[in-house]
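Quick heads-up: structures coming right below.
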Structure I
Amino acid sequence: MITTASSQLEKFKENFDKQNSFLTQKIKAEYRSDKNSVLNNFYCFDDCNIMLMGENLSVCGNLNDVQLEELLSFCQFLGVYGLECGQDNLPIAHRDTMHLMKYTGNGGQRCPEILKNENLYQFSQFSVANFPGAAFNMVYSYFARKVNNGIADIYFLTHNSKIVSGAVATHFDDSVYLTFVSTAKNFRRQGLAKKVIEHIISQYPEKDIILMCENELTDFYTKLNFEKTGQIYLYKLREEHI
């Protein structure tokens, strides 16, 4: 049975200690930054924890047939569009694969031009422009909550006072997870994203730097001394979005 985390809070927290997967860490980080929304965003499912962010749901742990049927009914009830998990054998069509990658180099290079945690409003506008389908209000509140609660830091480069490249570094226990890595269209292929990423790496010398990327970006990150460590599978549940 799927229940809200608040109704089984001890079990929800206990599940964090049972697993050490990437998705478990991500759910834990989101939970720490959004305890006020625990009723709406976080759920218990047997020995798994589930996180709902917008129209996308993440679930850690493997599912048997009965659990999968219940989860899909739950997704339909919530209007979930995408299901994210570490399990590649779900009987659902239109699967995409994301690669987990970990930095294996000897440290990044600091860049004094890069700004940190400034102008979240402009950075949100920049991110929405580079990630079609993202809603500004949701992205802005997400960044603000993360930064204000010390869960994440935002780094970016500017040109003529406009953001041209940036990324978000979310803190896990022993890791930093890079998301929203992007560069403005007219400034690509100039090494700006590389500069931002290397600067972020230099800020966290004692932590693992990890990210999740599509297949076409693996060569780019491999050149920056990242290597594949696993895969995350994305399932689209609503045909009208395809």
Structure II
Amino acid sequence: MKNLIYLLIVICFTSSCSSDLDDVVFNALNAADYISPVNNSVCEGTITADQSGIEVILSWNDFSTNPTGITYTIILTNLTTSTSQTLVIENGVTSTTIILEPNTAYEWIVTATDTTGQTATGATGQFHTPYEATTNYTPFPATLNTPAPQATVAVGNVVFDWSGNDPDTGETATLTYDLYLGATNPPVLHTTAIATMNSTVNLSVGTYYWFIKSNDVNGNASYSSTRTVIVQ
């Protein structure tokens, strides 16, 4: 009789747990690829009726196999003005339309948040908006890799490393770079016409500021943000 009671308790407990688990929706979030605009390219868009802006579609793949309840947050940054705006797209929708400045470089990052508050963030994408009068676009501002912001490094040879891209087909490989470096801000021109994406400089103790100017073969140029590095 005791064994029968124990068996009934186990069956009831198992049935109760199974029912509870069936009601739980598991959303495993994983950062997914962006669909459009294509990274490091001139995006497609529609010129607004008053010719003042470009209507661009931002789209990306699902960050979850069960998109119900997923909220996407997009941080979109104008790389010319360094101003950012935040877009919030709910209910698992994976695209949105926005009007942007023509002939302008942008950067965007997508973060997904599920109903439990867990998040996943995608890679940083870059694109350039089109403009009818433009036959050649300026390079994207260089992305500074190392040294990291406010990094402390040893006295001696310091490697400055960055990544550059150009929205015009075939021009990324032909970009050259100027390194601005100095103990004052803004820093002064240190090295010109660098064909690679790094430069090694011997530095003594002090605080230094640096940024990169990217140059294409048509005379267009862009400037990265400025970083600080501490040598000691």
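A few notes on this one:
- Computed 0.75 for FRET efficiency 1/(1 + (r/R0)^6) of positions 153 and 185 (r between Cβ atoms, R0 = 30 Å, to 0.05) - originating structure among I, II: I
- Answer label among I, II for the case where helix-only ellipticity at 222 nm (-39500 (n - 2.57) for each DSSP H run of 4 or more, over all residues; to 500), calculated from the coordinates, equals -3000: II
- Value 31, 19, 19, calculated as semi-axes √(5λ) of the Cα gyration tensor in Å, assigned to which of I, II: I
- For the structures shown (I, II), relative contact order in percent (Cα under 8 Å, 6 or more apart) is largest in I.
Any read-out appearing in this document is the output of simple, stated calculations on the displayed coordinates, not a laboratory observation. Note that the coordinates shown come from a computational prediction; the quantities given were computed from them, not determined experimentally. Cβ atoms are built from the backbone, for glycine too; each structure is taken alone.
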